[in-house]
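Colleague: See the structures that follow.
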Structure P
Amino acid sequence: MLLNVQPGFNVIVPSYAFVTTASAFARSGAELRFADIDPVSLCIDPDSVGALIDSSTRAIVPVHYGGMAADIDRLTQLIEVHGDSNIVEDNAHGLFGSHGDSPLGSFGRFSTLSFHETKNFSCGEGGALVINEKRDVARAHTLYDKGTNRAAFLDGRVDRYTWIEQGSSFGMSDLLAAFLLGQIEQRTGVMGRRQKLFTRYHKQLSPLEAGLGIEVPPISETHRSAYHTFYVLVSGEGRRDAVLQELNESGIGAPFHYQPLHRSEGAQPWVKRKFDCPISDSVSNRIIRLPFFDALTDSEFNRVAETLTGALRHTA
């Protein structure tokens, strides 16, 4: 709504993402264009974006997958060539991660956060919109306040408030906000525990990549992850599902992740072409997300690692 997206515009999103990354723009009538992802970071591939962007592109929406930074520098270069486009960061996984010295979510015109129950900081449902440019603040208040100029009234800039444009009821309840704030105030401890768990998984599994036929997430020397998840990519046709079955039968909740949006039935009314996203297809068929929460005990970690290793060897 803040970008005035409407029919005639297109928005580029990664195919490997949650549905809301795309549906927020489809709701306003935008054409959806699905980019593939980078095989290492699992974030949107700038080369794929470059083949899709044109003068009608209103936004590019990188997802900082698993808390790892997308290639913001190259995406910014594409935006500079197409001046009417914007970066809108889907930072649902990336709160308190960074790209260089700057926090994820600070590079786009806007960024979005999720506080769903699966996120590092949660109040069950809901999220936030981060406004990075002053020109958008006043209108964001209007849309947030059901399309009224209530914020101007509370600031004393008008003597009454009224309905001035389309908006909605986007506000989070005070009770949920308070529940969330208590966690964010403890973010240093939360992030430290998640980093420790990520590092432990990486140290345990990365030496076994070749022997077990897996890939683990990279560790960047220049960027700080938000440590949202730890996954393994399993090689071999159908092998992932066999490993998942063995883990689940052992009482270990280890799910797969997104189904590619370019193949989804719900996307079809908003697309005008076919998309080839082979990395998204491959990752969707090979990924396993391991139990990853900051209260995971040493014994639970050991059981996950041992059961996963055994399942991979059984299916090799």
Structure Q
Amino acid sequence: MKSGKIRGPFMYHTIWILVLLLTPGAFLMASEGNLPRLVPPDRVGAWTRSAPAPEAVTAETIFDYMNGAAELYLAFQFRGLDVWRYAHNDTTITVEAYEMGSPEEAFGVLSQDLGGEHVGIGQESLYAGGLLRFWQGRWFFRILAEVETAESRAAVLDLGRALAAQIPAEGRRPKLLELLPREGLTSESIHYFHTHLCLNSLYFFAVENVLHLSGQTNAVMGDYRLENQSASLLIVQYPNATSATMARDTFRAKLLANLALTPEPIELGRLESGEWIGLRLDGRYLVLAFRSRSRDLCERLLKAVILTKRGTQQ
């Protein structure tokens, strides 16, 4: 249906209501904010949904639902979680639909763990060991078969397709990803996040939050391989130049105080491990190159990050 063929709000709402009525299970409307709620099929393969309504998990109850992982979802503007369970004999398939604050946040959750087979469901999907994870719009999904078989795999993937089909609008990936240089970038290594907790799950710099990461910061990270050399690149966007400078100063003081760094704007030093690390401060951005045996690659990556576009900082 193309919006250009619909004239007037009355016709639009009438057609939309008809679509809902003629598509059983397409959406249930939540009472709060009139946000669409997803409804998986009653049955998939040999598995039958255990209850008509989902278990609803909120930010206040998510710690009761899961042990140890709640902070991850809360770091990505978690808004709510619906859980359905399917049973067949003594096996269970659990469906989790996480509503995040935006499509960028949904992508961010998936990007924390990039292991698995790409199975073409939603905007990006990964499957391994009976677990399907994917994002579509502002939603992130986890669908887990308790026992993996050929039949349970097919059921998990069918459930994913059914849910993804209920979200017609695709979401945009974080704009900050565009700052990662393309050359040599391993696409499966791209991460988007905000907090120190997320960074430590990807790469451990220190127990202390030496980069001053918070819900007010945006960060992207990726791995590179060029000419048989490898390195990782981290770009952090702060609310303003002052907070970026404070983070740079803390990072230098806590981790690089004993290094003979090259002078700004590209600061490079060699760690006791033999690896090179480099940093660059530019306005409200702090860029780090690390995990590399190559000084030249660190410098090359730091210089390759383009932080201005037509004279205006992004």
Structure R
Amino acid sequence: MLSRRQLLTTAALAAPSVAAAQTAWPTKPIRWIVNFSPAGAADIMSRALAEWFGTKLGQPIVVENKPGAGGMLGADILAKARGDVHLVMISSAASHGIGPVLYKDGPYDPLADFIHIHLVGTFPSVLAVNETSPITSVAQLIDQARAKPGEVTYGSGGNGTMNHLVGQLLARAAGVPLTHIPYRGSAPAMNDLLGGQIVALMESLPTAIGYFTSKRMRALAVSEDTRAPTLPETPTFREAGFPDVVATNWFGFSAPAGIPPELAKRWEVEIAAALQSAEIKGHFDRIGIRPGTLRSEAYTALIRSELARWREVIRAGNIRAD
């Protein structure tokens, strides 16, 4: 009789594989939509996975950056492409958890218009200042905001992003105004922080990690309830005195609604295998991303719960798109 471990191993080996599929798919290049600018966290994850699959599918994977409206412009491409088996995207907290409730007249249904296949990765937001700034703690930043109402600015990669909302959570928790400056992507926001045009920046850890290690930016706090292994000296907001500022960035893999169930299952199995591989895990680990473990049903449930959470946060805080 096979042991439980042997049964699990046998089942895994018998699982359907995209690369080994007998159906005639893919028959042309696959478009992989990244609904944020190049060099951001979504782009970094997408290109690592696209390279992985590009060697296995027999067709190239073409990564297309379609930023705008907190990731909603890119997501809308999939929402309007029902049944397209050669189109996928990196879904996110911004495009599928925050944007659809922040923008009342959103162009798509974040659940009905997509097949959500697998959680890809999670990581915190980081509050940062220029390394030359005299501000060395969250408390000092808040003190300055109290002393100069409206003058303390923080940038993010766009309205409706997790980084935008984490900044608003901090402002709400501290009871002081923090002026949000939205950018079209992370790169211009970081450039303006380094150039002194904004006081602070709320940025995703994978995007900013190089600026911290090169000592060009100073991390003040991370948004999760535990410290980030890649920034062990940086406190959480909870440790910094703001226990309600807790949020996790999440990104997943999604396809348009209407694709064949067997194809969705094949993608689910292959994404899970990629995220468990030493190559992808090592790449993610170096930049502070935890590989996702939630498959389709659990990932869809996460999106549903995040929509409910951010709807309440946005309503209670009267948060609006700038």
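Read-outs: derived from the displayed coordinates by stated rules, not from any lab. Treat the numbers as computed from the prediction; the structure is a model and nothing was measured. Cβ atoms are built from the backbone, for glycine too; each structure is taken alone.
Colleague: Any idea which of P, Q, R comes out highest on distance in nm of label points 7 Å out along Cα→Cβ at positions 165 and 189?
Modeller: For this comparison of distance in nm of label points 7 Å out along Cα→Cβ at positions 165 and 189, the top structure is P.
Colleague: Still on this model: Identify the structure, out of P, Q, R, from whose coordinates helix-only ellipticity at 222 nm (-39500 (n - 2.57) for each DSSP H run of 4 or more, over all residues; to 500) was calculated to give -12000.
Modeller: So the calculation was done on R.
Colleague: Now a separate question. When relative contact order in percent (Cα under 8 Å, 6 or more apart) is computed for each of P, Q, R, which one produces 18?
Modeller: P
Colleague: Hey, another quick one. Here distance in nm of label points 7 Å out along Cα→Cβ at positions 157 and 245 has been calculated and equals 6.1, so which of P, Q, R was it run on?
Modeller: Derived from P, not from the others.
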